[in-house]
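Values in this text are rule-based calculations from the coordinates and carry no lab data. Computed from a predicted structure; not experimentally measured. Cβ atoms are built from the backbone, for glycine too; each structure is taken alone.
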Structure 1
């Protein structure tokens, strides 16, 4: 019985323990950086904890920030299943927010549920088309999807800024240019008992659905086949081009949905504050989660807590809130580097303990 439990747990333990060790190494490196700038590492880590998770207020703030990070993390993780590295989530979020705000204002005289559903649908479709273009360029024009998605990201941000300052600007918005408001009655409310909007629930549900589909359905199997060996997948009868463009579109839908939620639950219109770096942080979330939609959820909450603590560091220790970006960068590099250790520890191999060593009596000649 013990051998059976060990055989089951060891393969699971390595993917957990190696990243955990990497996080500890990243914390030590960040502590060294903090000491170099003349601050106390224990005090900084305590403030990071307090700002992100130390009270009900900070925890709720963390969950609000984690909501868009879950979806922008999925925007990278889903296309990665088909072998693509798409990093343009910020642009898809921006255009999704812009079109969702336009749809919300156009529908603002209808029932709130219709307005909210329309905004979320338009935002998701806009993001899907935006990312789908990167997938199409890769397959039919040979353009690298990483470069095209990054360029499209800057184009999406520029389009948002142009529209809110030009043709779609609300005349009443003077100091902060924005689109016309969707109306308070049409805003997505908060989860009962919490100061956290329903966007968090939407993000978690999307992550769970993506995880289930990718792990337990033929869709996930097909995407992994396309991402692992496109030529073999094509020989097996899969239409690789359609799967690649579809995976890109699914990722874009998550990013566009994130932008729509920011309008419908936080801002009430589309403005420049929506471009807050969620799409770029989502890249870190997805890579640290190793493109696993289920792991995206806790990683997004971790990064939401780090982001939430930035202002507290600034107030308490007079440190720039960019300090948390340094911590995020160190985490990203160290955890990616830790991938090289996966599969190298014999202890985590179920049959390693029972295998005879070379040269012993039980070893095969």
Structure 2
């Protein structure tokens, strides 16, 4: 019998499930059109300014990209009112999580996060041979008091999704301040703010203030969602001095492609496209709330560009029935919620198609 060459810590990883691509579904079911409402993408696509910037940069792809993303970093620093040295750009915000693990989590050290975590939280923990500490949620929200109690002398990193994926809920200003007052100085706190741009709750905290105070905090954001650049894989972390230094030590050479850098820089400059993208989500949210209320279906009020709802049926069967009608969503099984589905807000036409299909499938 051949020796197993894979590291034991890697064997503990549950592989990430990206869901089915639209072309795959069309080929499998013989459909001519599929509406993908499964991956929290921007249905408006990228900013026209970002597309034009990529066209202009195409002749430069034979040259390695700027290894530290100087122009983008400078623009972000000015916009966020932070020091440029505190910003680290990665291949999507996912890579920031991975770099945090590589730089700071030693074998046997703990990573604390809430139940129903984004897959990269436990995955990164296992890659580093760390110990995952998953804390039960308070309903569909993070229980920050329980997360604070879960911190031990072996804890190195705490991750707070805000808004949380898959629930769309947020941790509010006062509870975050209470939590931060109880976190030991040698524990790093990551605020995963991938859906930051969609939030309109006035109690949402400004976690960059902890970075400006010099705390061991990382605020992580992405260009994949509201900016519509998911296919380019670009995001960033804003970190306190010691944490930023560690991230830069493990950052791979030339990790962010030239086209991703120029597109992100141009997208930052297109406020009108960002506003339209956010407004579309808020319009879709209000519409889905009304329709789900009329169907008598329970859902989790959301601050993100998706909604988690209870179909009252086996979510795998609902997923399959919707897919056969040309709509893909996320089944709640992967989150331990067997009757729930997570649905991204699409264009209003897509939202209406989804509601009509959901009514058919659930008989509501």
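Look at mean count of other Cβ atoms within 10 Å over residues 22-29 for each of 1, 2: the largest one is in 1. Suppose helix-only ellipticity at 222 nm (-39500 (n - 2.57) for each DSSP H run of 4 or more, over all residues; to 500) works out to -12000; of 1, 2, which structure was it derived from? Attributed to the structure labelled 2.
Assign the value 34, calculated as relative contact order in percent (Cα under 8 Å, 6 or more apart), to the correct structure from 1, 2.
Numbers: 1: 34; 2: 23.
Only one of 1, 2 returns 34 for relative contact order in percent (Cα under 8 Å, 6 or more apart), namely 1.
Source structure of the calculated read-out (volume of the Cα convex hull per residue in Å³, for residues 254-317 alone, 136) within 1, 2: 2. Taking 164 as the value of volume of the Cα convex hull per residue in Å³ derived from one of the structures shown (1, 2), identify that structure. That value comes from structure 2. When mean count of other Cβ atoms within 10 Å over residues 126-133 is calculated for each of structures 1, 2, structure 1 comes out greatest.
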